1. Where does the value 0.70 come from, among P, Q, when FRET efficiency 1/(1 + (r/R0)^6) of positions 145 and 169 (r between Cβ atoms, R0 = 41 Å, to 0.05) is the thing being computed?
2. Taking -15000 as the value of helix-only ellipticity at 222 nm (-39500 (n - 2.57) for each DSSP H run of 4 or more, over all residues; to 500) derived from one of the structures shown (P, Q), identify that structure.
3. Which of the displayed structures (P, Q) returns the greatest value of mean count of other Cβ atoms within 10 Å over residues 9-16 on calculation?
4. Here FRET efficiency 1/(1 + (r/R0)^6) of positions 49 and 161 (r between Cβ atoms, R0 = 30 Å, to 0.05) has been calculated and equals 0.85, so which of P, Q was it run on?
5. If semi-axes √(5λ) of the Cα gyration tensor in Å is computed to be 67, 17, 15, which of P, Q is the source?
6. So if we calculate FRET efficiency 1/(1 + (r/R0)^6) of positions 41 and 177 (r between Cβ atoms, R0 = 35 Å, to 0.05) for every structure here (P, Q), which label has the highest result?
7. Suppose you compute distance in nm of label points 7 Å out along Cα→Cβ at positions 1 and 73 for every structure in P, Q: which one lands on 0.7?
Structure P
Amino acid sequence: MKYFVAVAEAGGFGTAAERMHVSQPPLTRQIQALERDIGAKLFERSVRGVELTAAGKVFLEDARQLLALLQRSSRRSQAAARGESGELNLVYFGTAVFETVPAFVRTFRATYPDATITVSHMTKEAQLESLLSGVVDIGFGRFYPVTDGVTSWNIGTETLHVAAAQPWDEQVRGARVLADLIDVPIVLYPRGDRPSFADKVVSLFRTEGTEPKIAAEVEDVTAALALTAAGSGATLVPASVAHVRWPGVTFFELEREKLSVPISCVFRTHRRPPIVESALQIVASLIK
């Protein structure tokens, strides 16, 4: 096809052969073979060299498009091999969606504009299963259990705040340590998927020698904040959640200590496509 386009543009076999850096006989044989495959004559000899037949004019238009498509496909394949294009399937669980996921997606898109990314919510258990089966590529959340074939990176920590509304906000306002919340009902989350943020909150209370007065255990942070706004008690949230406005709810940071929780990224330990390697470089750049 390249030889055909060269002859058509040069108007002769000799000039085309020079431009293609080949001798004329092999070029002529290639054109003859092409005409046999197509079943139509593409060139007519003239006093000026060769001219395209009606079939040749039609084929020239398509040949140029096909060659351009081939070049684009080659570039895209090379970009995919370098991890600069392809599809990345990202999943998250819990409060990672408030800051970590947007920060990652923003940087990933700016760095690899030719790549596509999908973002979905998925429980931690489902994340690990999907990572191992190759359905998803990377996950964000907290407190993942140790799993063969899955690597977990601790990519940072967030301080904890206490969220409260009437009638508990004044009592929470005066708290200096978690033990000061012993009489305040605590809404825990998430329900299921152990170990979890709920387990961490309970362990923090126990570290101070007390047990939390549990008001409820709900599915996620939005349900916990809804009950908090309704006056059911207080709930502990990471700093990324405390930065979001929630009607009627005030967020407090305990004065005497910096309570914190980790944020993690999980991915397959082996058999990672190039686009995932590129994504992990972005994750590494976000580690605090």
Structure Q
Amino acid sequence: MSYSVVIPTVGRPNLDVLIDALVAGTGPDPCEIIVVDDRETRLGPAAARNTGWREARGDWVAFVDDDVVLAPDWKERLWADIEGLPDDVGASQARIVVPLPEDRRPTDAERGTAGLASAHWITADMAYRREALARAGGFDERFPRAYREDAELALRVQDRGYRIVRGARVTTHPVKPATFLTSVRDQRGNADDALMRRLAGSRWRSRIGGAPGRLRSHAITTAAGLLAVLCGALRWRRVAGALALVWAGRTAWFAAERIAPGPRTAGEVVRMAVTSAVIPLVACWHRLRGEVRHRKARP
């Protein structure tokens, strides 16, 4: 048995540290460490991982993101996780740990990263049997971001009769850097959700163990806001006022839900208030864009 390591990268500073850990760590060495730089092609991590595993020689392909931190004995633990697995096991997922501040409550962005610790089948550290990848056809390159492409592949691998197990190795995923509008930019994933629905069916969220989405709630809020503006333009003042109150109330409730579990600092409260007013409209726009773009998508 042998394995290869594939790392898609956009040039994060941690890449050198990651490679050093793979070279110097204890345990059986991989056949090769394949780094696929996506900064020039901009085709996304799905395409980068496909390029990597198709060049790999190992019986197993361990996908590792360029922003994770590996333990010194990661190679040894990976080997223990995949050695002797029965033929019907197509993949082994690491246990992901996201370190959060110990002296305060996490921010909205930090809680978002922390969700990776309980997510199914994320490729921050995921080893696939090469045969399973080949039978499933690899990652679907219609997913342009590091979002949903890993879960969609896992569903296809399992549909072909393979099991996915969770290994004992532990990998650390630091909190992602965030800006004021990170949560707004993250709404681009709604377009990928539209593709996911086309490929995996209307019950795809339950299949991947995901929490219910907020799109329906965002649609109601957005409709109330847009109708308020329209009625105001038509001088239907009472109707416009009532709709504006609905929009404001729903927006305030959404903001309160996001503020409550956080550190509640002045900066975080302002960030949550502003982005909560913008997110519903942006989320609906990206979902509509995705539905149009992927209307003819087939598995």
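Please treat every number below as a calculation from the coordinates, not as lab data. It should be emphasised that the depicted structure is a prediction, and the values quoted were computed from it without experimental measurement. Cβ atoms are built from the backbone, for glycine too; each structure is taken alone.
1. P
2. Only structure Q yields this read-out.
3. Largest calculated value belongs to P.
4. Q
5. The correct label is P.
6. Q
7. Going label by label, the one that fits is P.
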